[in-house]
1. Could you figure out which one of 1, 2 the value 20.8, 61 for Rg and Dmax of the Cα atoms in Å was computed from?
2. A value of 3, 12, 13, 16, 16, 15, 13, 8, 3, 1, 0 was computed for P(r) over Cα pairs in 5 Å bins from 0, in percent, for residues 17-112 alone; which of 1, 2 is the source structure?
3. Suppose distance in nm of label points 7 Å out along Cα→Cβ at positions 65 and 153 works out to 1.0; of 1, 2, which structure was it derived from?
4. Identify which of structures 1, 2 gives the largest calculated value of FRET efficiency 1/(1 + (r/R0)^6) of positions 25 and 129 (r between Cβ atoms, R0 = 41 Å, to 0.05).
5. Thinking of 1, 2, which structure, once Cα extents along the principal axes in Å, for residues 57-144 alone is computed, gives back 33, 25, 23?
6. Among the shown structures 1, 2, from which was the value 1.31 of Rg/Rh (Cα atoms, Kirkwood Rh), for residues 41-88 alone calculated?
7. Supply the structure label, taken from 1, 2, corresponding to FRET efficiency 1/(1 + (r/R0)^6) of positions 73 and 137 (r between Cβ atoms, R0 = 30 Å, to 0.05) with the calculated value 0.90.
8. Compare relative contact order in percent (Cα under 8 Å, 6 or more apart) across structures 1, 2 and report the one with the greatest value.
Structure 1
Amino acid sequence: MWTAEYWIERLGLLEHPEGGYYRRTYESGDILSAEGLPERFGGERPVSTAIHYLLLRDKPSRLHRIRSDELWHFYAGGAAVVYTFAPGGQRRDLLLGPNPERGQHFQVTVPHGSWFAAEVLEGAYSLFGCTVSPGFDFNDLELAERAQLQEQFPEHRDLIERLTRDP
């Protein structure tokens with residue numbers, strides 16, 4: 001049976017600033033000009049990018065948001081949840097995994113501007129693919145500030161505490 005360590009080594013994954021491990025697997029050679037993108041981007045971007053992404057059971061990713069839509073694809077390991085907080089305040093939990101009878105999906109979408117973080121629910125790890133369009137740039141990554149998010153979503157104070165770090 002494959003382990004998290006196997007996948008990290010086999011796929012050449014590196015630590016990600018938001019938590020977990022990743023490696024970019026695709027970057028479109030086609031570039032969208034700054035003039036052709038919404039102002040929130042502030043510059044050109046590849047049409048699309050993709051990564052392999054692995055999370056460990058007791059190490060969820062940090063709450064963050066990006067300027068693009070992000071599609072998550074389940075590959076291997078245990079089921080996981082992607083917690084999302086829409087700009088308007090609604091929380092939605094997206095289940096990724098191999099069992100549709102338990103409400104799990106092979107693919108979910110996080111709309112741009114949503115705060116989100118992921119956590120393994122079953123097993124030792126979860127392995128995903130993430131596709132971002134327009135393509136991801138680290139300038140688009142914003143890590144959540146705990147106090148600000150807890151003020152905005154007071155009913156989810158404990159979850160936000162767990163999915164953020166002090167500055």
Structure 2
Amino acid sequence: MQGREILFIVLSLVACFAGLGVVLAKHPIKSALSLVVNMFSIAFLYFTLEANMLGITQIMVYVGAIMVLFLFVVMLLNIGSDRSGMKILDLKLVPAILIALLMFSLISFQVLYPLFGMQYPVADEGFGSPEAIGKSLFSQYVLPFEVASVLLLVGIVGAILLARRKA
């Protein structure tokens with residue numbers, strides 16, 4: 001194993017544990033911060049795959065903008081200070097955990113088993129560059145790109161209309 005592959009595995013483990021932190025954290029701020037760690041580790045995974053443009057975009061868009069928005073919403077709503085008394089263990093929790101572990105192991109096996117004999121592909125010269133992303137985005141994926149832009153526009157107009165109605 002080379003150092004790059006070891007770094008990829010370490011970053012993958014960090015992303016997995018940060019993802020678990022997002023789901024398992026009791027406090028919303030801790031969950032959001034775990035999501036920030038997850039997004040950073042995914043960005044660094046892009047850097048190890050030599051997709052520098054995707055890594056920079058991941059940091060700027062997701063960590064820089066969306067996570068700041070999430071944190072502002074969580075702080076604005078003041079969620080997370082509800083600490084009611086001790087709760088009794090729910091009997092449905094044990095079978096739910098067993099089923100979740102079974103499903104996790106089945107999916108993990110299905111994902112990891114084909115990877116053991118896999119040869120890693122070598123990236124093209126322009127892989128992950130702004131030019132390559134622009135060419136594929138505006139040639140191959142122009143319809144999904146336009147559909148996404150229309151959906152975002154509809155969401156923005158809907159948010160404006162909802163905000164005006166309350167005022």
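Bear in mind that the values in this text are calculations on the coordinates, not laboratory data. Here the structure is a predicted model, which is why all the values come from computation and not from measurement. Cβ atoms are built from the backbone, for glycine too; each structure is taken alone.
1. Values: 1: 15.8, 49; 2: 20.8, 61.
Going through each structure in turn, the value belongs to 2.
2. On the way: 1: 3, 11, 18, 23, 19, 15, 8, 3, 1; 2: 3, 12, 13, 16, 16, 15, 13, 8, 3, 1, 0.
The read-out was computed on structure 2.
3. Working: 1: 1.0; 2: 1.7.
Clearly, the read-out refers to 1.
4. Working: 1: 1.00; 2: 0.65.
Top value of FRET efficiency 1/(1 + (r/R0)^6) of positions 25 and 129 (r between Cβ atoms, R0 = 41 Å, to 0.05) goes to structure 1.
5. Working: 1: 33, 25, 23; 2: 58, 43, 24.
So the calculation was done on 1.
6. Details: 1: 0.98; 2: 1.31.
Clearly, the read-out refers to 2.
7. Values: 1: 0.90; 2: 0.55.
Matching structure: 1.
8. Values: 1: 26; 2: 18.
Top value of relative contact order in percent (Cα under 8 Å, 6 or more apart) goes to structure 1.
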